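Several structures are given next for inspection.
Bear in mind these aren't lab numbers, they're just calculated from the coordinates by the rules spelled out. All values reported here derive from a predicted model rather than from experimental measurement. Cβ atoms are built from the backbone, for glycine too; each structure is taken alone.
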Structure I
Amino acid sequence: MIHVSDEIIDRFRNVSSATAYSAVWRLPPPDGQEWFASANYQLCLMRGVKAFTPGKKLVGRAQTLRYLPARPDLLEETRKGADSPEYRAMAKCGPNDLLVIEAHTFDQYSCTMGNMKTRQLWHKKAEGLVTDGAIRDLQMITDEYDLAVFAKNRSPAGNLPFLESFEEGGLVNVGGVLVMPGDVVVADDDGVVVVPAARALEVIDWIDEQEEAEQFVIGLIDEEQVPPGKYYPISAETKERFRKSRELGKQ
């Protein structure tokens with residue numbers, strides 16, 4: 001697993017999900033591997049997952065948990081008390097980490113987490129959780145634990161008879177997005193975006209420059225009193241003009 005440093009995570013805290021989406025969506029294939037172009041990074045925005053703690057942003061490294069359809073013989077394998085998969089997953093969390101849970105279920109009322117289980121996230125000082133399943137006991141999770149929650153639904157039901165936690169630390173599909181352990185998640189009221197850990201530094205460097213360039217473009221638009229379309233989206237030519245202006249400002 002690629003480890004994204006706390007310093008990089010802190011830089012993402014000032015980034016909106018919209019900006020993160022734009023940065024990941026435009027990522028080119030790895031150098032020398034242009035044949036990857038048909039498998040790009042554009043599937044980075046989770047579908048059907050929304051904020052249940054409005055106004056509360058969630059940024060951190062992903063620790064993963066996968067649920068499967070429940071069956072008695074599966075429960076014999078997974079029900080191990082404190083060593084059950086969900087507790088092993090939460091044990092990996094800490095500050096700057098969050099739990100990402102694949103429920104991937106047709107039943108929108110089956111919960112993946114409630115207040116008793118998420119107490120471990122609170123103990124570990126994790127940032128919050130993201131799931132394409134439902135959540136229950138939301139009031140306690142938010143008021144007492146101060147966790148940010150992004151989910152498909154909320155419900156009073158538990159996970160059974162439909163769901164059972166099965167595997168921690170693997171690759172998961174949440175809201176149609178691949179999430180690998182260690183990936184950076186940027187979530188706010190607009191949605192949940194996943195930044196590949198291997199490209200996180202590249203993404204945040206691009207964002208920092210892009211946001212400076214946007215302020216430069218706003219200045220041009222206001223100074224000339226022209227429609228934003230003259231300079232936005234920012235062309236390569238305008239970006240180069242911004243870079244030259246920035247260099248002149250440093251002299």
Structure II
Amino acid sequence: MPTAPPPYVPAHGLLAGKSVVITAAAGTGIGFATAKRCVEEGARVHISDVHARRLSEAADAIEALGAGRPTTSLCNVTAEDEVRALFADAEAALGPIDVVVNNAGLGGTARVVDMKDEEWARVIDVTLTGTFRMTRAALQHMQPHGRGVIVNNASVLGWRAQDGQAHYAAAKAGVMALTRCAAVEAAEFGVRINAVAPSLAMHAFLHKVTTPELLAELSAREAFGRPAEVWEIANVIVFLASEYSSYMTGEVVSVSSQRA
């Protein structure tokens with residue numbers, strides 16, 4: 001029998017005074033939940049997405065929280081010039097950036113035997129290479145200041161096998177490896193880099209791209225018998241972004257109710 005989601009957790013000021021950049025923050029997924037949670041925890045946020053209308057709607061929803069309107073940038077993480085423009089916009093609005101949350105990713109379903117080069121390349125470019133581009137730009141901005149935190153969004157599919165997910169799983173395994181290696185390089189500059197690896201987080205887009213049968217199967221595998229709420233993933237991202245995780249770097253935290 002599935003358990004009910006817990007009550008929404010009250011804020012504790014974990015990011016008070018911090019400036020935070022979040023990619024893929026429009027819509028109903030983990031990115032928007034993270035932006036909302038960061039604002040609730042006292043941060044000033046700059047959000048980006050590739051969808052102009054949804055980005056504006058996300059900014060409207062965050063402004064409604066009463067902490068001011070977040071600044072925004074349209075950004076496709078596959079375009080280096082747009083990544084650089086995102087950081088320029090964010091620093092102009094917020095000053096030095098304290099936290100970057102790399103949430104942009106792209107999935108799909110295709111078996112290896114049928115997968116086209118274009119399908120493979122697109123998922124890798126957005127999910128892995130996009131995270132690399134953002135991490136590189138973040139380090140170029142953070143290292144001179146001697147501080148900063150980067151949190152990447154990986155997936156338990158970086159560890160597990162799932163039919164039709166070879167490209168996505170390979171990309172997320174790459175995000176994990178990128179996180180570990182970049183963290184070792186960044187540590188001497190006072191920059192920490194960690195990742196979350198969610199198993200199953202429920203939001204409207206997932207309903208659109210996943211069959212009810214598969215969602216039921218995946219939910220049944222979880223110890224709680226239900227998907228995570230997106231804010232439950234955001235809570236762990238906020239923890240990794242905060243000083244409560246000051247000794248953690250190069251770690252990939254499984255946000256799952258089953259063993260990774």
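Where does the value -10000 come from, among I, II, when helix-only ellipticity at 222 nm (-39500 (n - 2.57) for each DSSP H run of 4 or more, over all residues; to 500) is the thing being computed?
I
Given that percent of Cα pairs over 35 Å apart, derived from a single structure, equals 10, which label among I, II identifies that structure?
This figure was derived from II.
OK, next. Which structure, out of I, II, was relative contact order in percent (Cα under 8 Å, 6 or more apart) calculated from, if the result is 27?
I
Continuing with this model, one more query. If you work out mean count of other Cβ atoms within 10 Å over residues 20-27 for I, II, which one comes out largest?
Max of mean count of other Cβ atoms within 10 Å over residues 20-27: II.
Can you rank I, II by mean count of other Cβ atoms within 10 Å over residues 76-83 and just name the one with the largest value?
Largest value of mean count of other Cβ atoms within 10 Å over residues 76-83: II.
Using distance in nm of label points 7 Å out along Cα→Cβ at positions 100 and 236, single out the structure from I, II with the greatest value.
I
Follow-up. Starting from the value 0.90: which structure in I, II was FRET efficiency 1/(1 + (r/R0)^6) of positions 108 and 196 (r between Cβ atoms, R0 = 30 Å, to 0.05) calculated from?
Corresponding structure: II.
To which of I, II does the computed value 30, 17, 12 (semi-axes √(5λ) of the Cα gyration tensor in Å, for residues 116-227 alone) belong?
The correct label is II.
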